[in-house]
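Right after this note come the structures.
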Structure P
Amino acid sequence: MRDTARPNAALTTLCVCAYLAFSLQQVVIGHGLAVGLSLGSMLLRAFALCTSAWMLWHHGVPKVLRGPAWAIALCLVVLVVSTLTSPRLGIALRFAPRYGLELLLLWSMLNLCVAFPAFARAAALASVVILWLGLLLGLAVHLDAPGARPAALLFYPQETLDRYLPRSSGLYEHPALFAATAVMSLAMALHLRNLHGCSRGTLLLALVGCLLALLASGARNPLLGLGVLALAVSWRVRGRPYARRFAIVAGLVLALLVAWITFDRLAELTSATHESSLTAFTLGRTYIWAAAWQAWLSHPLFGLGSGVFQFLLPDFAGGRFPRGELHAHNLLLALLSELGLAGAFGFIALGLALWRPWLAPATPGRGWALVTLLVLLAFGLFDYYVPFYCFALHATLMVGLLYARLGQPQAGTPWP
């Protein structure tokens, strides 16, 4: 049942086409719950539902996935209860399907990667192709190339062009999402290279693409994930002749990225210096965090409901922010404010269930499992990407790539 073939061009191309189809978030094909239903989101729903049903019928629940299955079921129950008890039921009903889809997508990806490891490797390589397609699209839009803007508007709204140019957002509605997915693509390429699943050229493309995406997007938070990867590689090559040089170069690259992004967004960062340097550095996140904390205290058990806090932010921030969509910008505070203690407990249980196979010290792949966990957690320190489909696709694939290794040869041994 296990497919151990190395990634082939046809399967990788298929994964690229599927990802592009899932990214068509501005092609509206209908309406439901007072929101437009995009072609991309509906295709993603069909993919997650059909593959989950087929894999359940095909091989049931594999032993290695029994813990994650119970944890995902717990999160779904908490999501339903939180939605039904929300003080803003209409808003919660709009966002609950998005959270439910991402849990279903996780289950689908885990099953596919366990049953067909070649799919996981091909999809990871496809993410590098998608990264470069995003870079090329961003460059074309910046240069105002013929047909570039109409093509870009298939993936993200006009507001992205109006608000963020010349910052690039790739195929996504926000530059920070582009940068985060770029770092995750590099992480998956490193994982594959560790197992001899991709060439040095592919790894170099992922590295250069990641650095270009960070420069073009001007995003700061994904630098934390890149720093985790730099530390992980430095630790892996420790004791080798070039280890010290690598650590110095990696540190210089990170420092240059921070300097460039600070210079590029200096006007935005200094717009709040009349309050405090901390406010300027965090772009007001400290006030958002305080508001999210107050929102959780108002509904401690099940929170305000999925997606509700961003619309009620002014009520908990003393009117400091205009009414609109502005999420908690921190993973834990977002879970507490939207799903309460029950939601935070459910997702922590999900994390423990997912990483349980790598708790034993001698488990093959334990090191990269820890790196994956730290990279994903790094994204949640100053931002909150979970509700976005593009982040969910990369995150679930990163976890699925870990599970594709279960039953494979020892770490560092080439795959057939």
Structure Q
Amino acid sequence: MSEKLYAAIGCGARAVIGTHIPALEAGSRIAWAVDPTPAGWERARSLFGDNVVCYSSVAELISATGGPHSGTIAGAIVATPDDTHAQVASALLRAGIGVYLEKPMAITYEDADEILRVAHQSGTPLYVGHNMRHMSVVRLMKRLIDEGAIGRVQAIWCRHFVGNGGDYYFKDWHADRSRSGTLLLQKGAHDIDVIHYLAGASTELVQGLGDLMIYGDITSRRDNSDRTMPDWFSLDHWPPRSQQDLNPVIDVEDISMIQMRLSNGVLASYQQCHFTPDYWRNYTVIGDAGRLENFGDGEGGVVRVWNRRHAYAPEGDLEYPILGDAGGHEDADRLTMAEFLRFLNSGEDTVTSAKDARDAVATAVFGARSIRSGGVPLLIPEHEHGHGHGHGH
């Protein structure tokens, strides 16, 4: 296989996904990195080696590598802050550079629509890294649903206990609504996308309630832009009200609950809490001939199926072990990156979908809008291009 050279745009916590490339495609590597900060350049060198060439903007990268459509850059991994995704991804797509875009796709549905529009017009491959579709627990639930284990899906309930929420989201830009929009998007886009995937349809109506219950009251604040999350993370930060050095601006909810009606009639709910002691997500999928539920969402957890009538029966009728994902996202990240590389090479259908990624953004954005306007139900606008280019099933 001939050597292919890729670019990493944004060298924060998620840039690590680029390190999977050499193992997945012999001889290929991240050759360029773009980050506006010296610290980002340092992180790029520690992740991708001392030979990585660093630039401070995408425009600089494109002109230094021969200009648009030069074919020098095999593809780009975009892991910049969410509010920059539309600008960065659009510039790369227009230059003919295939894009792996970290989720969430953007922080507004208008920006997500614009990215789809540019991908459609340019004909450049766009892949959105909804890596949870590659997580074992999700693959297992999807397989059981497709095999008819619970009949036809009627409802999906997801509870997300974000035990690390204080450390992950309330000490940096994620806590600032102008930068992240809502944690329904930043954290919940994953689960909303999985709900859509398991149900086989996207949300058409959403209604929500939520609040900033804990972290807004904490007075210990610090500008942490000189650090990244691993520098301050600790399980010792407990109970939640004892957290320190929170972001100066905190105006996103730390608990959110939304209800959804999907275009195929399936009803769904998603609850997210950022101050629980434990950290995992629980899906309950109810069909017309049974239900399934996961206990744990990684290696060692199980998915249980109930398919006959009972009183309380916590063990279910059938039990399936969740294999893989022992290290959290890492197995899924590798599978997601492998799918992106295949997609660039062959254009084949993918498990992830850029159109569905847009629908997850729209659901989260309108869910937050409902929460912030007293819980009014809101209809979600459809994307004008239908499925767009680079869509996978």
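Data overview
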read-out: Which entry (P, Q) yields the derived value 33, 21, 18 for semi-axes √(5λ) of the Cα gyration tensor in Å, for residues 223-342 alone; value: Q
read-out: With helix-only ellipticity at 222 nm (-39500 (n - 2.57) for each DSSP H run of 4 or more, over all residues; to 500) derived as -9000, matching label from P, Q; value: Q
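Just so you know, all these numbers are worked out from the coordinates, no wet-lab data involved. Computed from a predicted model, the values in this text were never measured in an experiment.
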